[in-house]
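Each in structure tokens, the structures are laid out below.
All of the numbers you see were taken from the coordinates with simple rules; none came from a lab. Predicted, not measured: the structure shown is a model, and the values here were computed from it. Cβ atoms are built from the backbone, for glycine too; each structure is taken alone.
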Structure 1
Amino acid sequence: MRNIMMALGIGVLVFAALFVPGLLRLGESIVPGALATLVAYFVLARRSFKTVETIFNEAAKSLTSMPPKFDLAIGTMEKAYALAPYQIGIRSQVDAQIGVIYFLQQEFNKATPYLQRALGFGHWIAGAMLGVVYYKRKDHAEMKKTFDIVIKRAKDQGLAWTLYAYLLCQIGEREAAQKLLAEAVKKTKNDDKVKEALLAVQNDKKIKMKAYKEQWYQFHLERPPMDYQQVAIGGRMSKAMRRGRW
């Protein structure tokens with residue numbers, strides 16, 4: 001929010017510098033003032049997000065150490081909260097990152113409030129993890145409500161659709177899963193894994209999620225092979241989360 005106010009202040013100064021001395025008329029002064037506001041906001045927002053990225057990269061070092069230092073990583077990420085008053089979206093990003101870390105450790109109660117706060121402006125992986133938490137709690141209404149948000153904001157992510165359909169099948173709503181996957185095939189431009197999932201549901205078979213490898217195992221719905229366990233809690237998490245931003 002402070003970045004917006006500072007950008008507006010710069011725009012007003014540019015407008016005043018051109019209009020008050022009579023260099024430009026009122027209408028002519030508005031245009032450069034508005035452009036100055038936009039440019040200033042872009043620069044300020046970029047600076048804020050770059051600082052957050054630096055903090056996240058520092059936290060990633062703790063996550064990729066052996067063994068991973070989760071508490072240290074979370075403590076490092078919390079430093080980014082100081083930038084939240086300056087830029088909209090930063091608090092949600094931090095909440096999402098911390099929520100995912102707790103989820104990966106299977107500390108679902110700790111993860112929940114962070115994932116809930118991140119749902120509005122976080123990334124789809126964090127949103128999907130929140131949906132899985134509700135599934136584990138047998139709160140199917142909240143699970144579906146959460147995944148409805150996820151698939152609207154991650155329309156081209158086959159895993160988001162397939163995971164939702166998998167959970168619908170798990171709670172006995174195969175017809176809803178089939179309808180969902182039929183829509184997903186169109187939204188994901190004929191994603192092969194989505195088409196395979198749809199075929200499985202149509203033939204009354206279980207959706208095979210193993211094709212997603214570590215992306216699937218990070219949701220703690222199936223025990224991963226040993227060679228994926230470190231990936232699920234270690235170095236690739238940060239990159240996967242960045243790719244999952246909506």
Structure 2
Amino acid sequence: MTPPTLVLVHGAGDSARVWQATQTHLRVASVAVDLLGRGSRPFDLTKVTIDLAAAQAAADVREHTPGSVIVVAHSAGGVIAPRLIALLGPQVKHLVLIAGVTAPEGAIAADIVHPERREQFLEARPKLLARHRGRSYARGTAVETLPSHLDVLSDPEIVRAVESLNLMFQPISWAGVPADLPRTFIRPLGDPLQSRETQARLATAAGADEIIDIDADHTPARSAPLELARVLDELAMRHAE
């Protein structure tokens with residue numbers, strides 16, 4: 001019996017590299033993608049849209065695996081997940097969000113994560129995006145081949161802020177995501193960024209039918225890679241054929 005391949009989607013301020021430790025412990029096959037503007041995919045971070053990022057990720061997935069997959073999205077990667085699933089279609093068997101940031105149909109993630117700070121973020125957003133226009137979080141050999149119209153943005157904290165204020169204010173659509181698609185929310189119990197109330201709102205927004213607790217901080221791929229791998233392996237084996 002062969003389980004689906006895990007498609008690992010990183011969050012804001014990261015690249016596919018964040019999954020390396022987890023992948024060493026996984027028993028099932030996995031593919032970690034660089035979202036647009038990150039790692040091996042140079043692009044102006046301030047101009048990334050959900051549609052553009054999902055289209056590039058879908059192309060990368062199709063290049064690596066023609067079979068069934070499980071989309072695993074961490075934090076702000078959850079904003080991309082619904083569109084990615086819609087593009088991959090029946091290939092997707094399960095959605096897993098790890099502290100995943102998302103929103104109901106037509107809403108924005110900022111109103112789910114920090115509704116009380118909406119006006120503050122809206123005021124800061126245009127200035128931050130203007131300041132870092134033309135910059136990309138390129139890594140490795142991508143830095144050497146960066147197009148002339150782009151500069152390298154190397155500070156992950158600034159990258160996280162730019163990505164968050166960009167993507168979390170774009171409406172999310174669940175069109176094309178089957179209503180009966182299994183959806184699991186992995187809740188890091190030591191998450192300093194998301195309160196239990198926030199995590200509950202996010203799980204509800206995603207339509208999660210299961211919540212799995214993990215003893216980790218906001219990024220289990222770094223703080224608890226072995227435990228995370230065990231959880232993901234178990235979820236994948238549910239769909240083995």
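Calculated for structures 1, 2, distance in nm of label points 7 Å out along Cα→Cβ at positions 39 and 223 is largest in 1.
If helix-only ellipticity at 222 nm (-39500 (n - 2.57) for each DSSP H run of 4 or more, over all residues; to 500) computes to -22500, which of 1, 2 did it come from? Considering all the candidates, the number was obtained from 1.
Out of 1, 2, choose the structure whose coordinates give mean count of other Cβ atoms within 10 Å over residues 87-94 equal to 20.4 when calculated. Clearly, the read-out refers to 1.
Who wins on distance in nm of label points 7 Å out along Cα→Cβ at positions 7 and 199 among 1, 2, i.e. which is largest? Comparing 1, 2, the top value of distance in nm of label points 7 Å out along Cα→Cβ at positions 7 and 199 belongs to 1.
With P(r) over Cα pairs in 10 Å bins from 0, in percent coming out at 7, 26, 27, 18, 12, 6, 2, 0, pick the structure among 1, 2 it was computed from. Value 7, 26, 27, 18, 12, 6, 2, 0 for P(r) over Cα pairs in 10 Å bins from 0, in percent corresponds to 1 out of 1, 2. Kindly point out which one of 1, 2 the value 1.0 was derived from, the read-out being distance in nm of label points 7 Å out along Cα→Cβ at positions 31 and 63. Working through the options, I get structure 2. When distance in nm of label points 7 Å out along Cα→Cβ at positions 95 and 143 is computed across structures 1, 2, the figure 3.6 traces back to 2. When relative contact order in percent (Cα under 8 Å, 6 or more apart) is computed for each of 1, 2, the one that comes out at 15 is 1.
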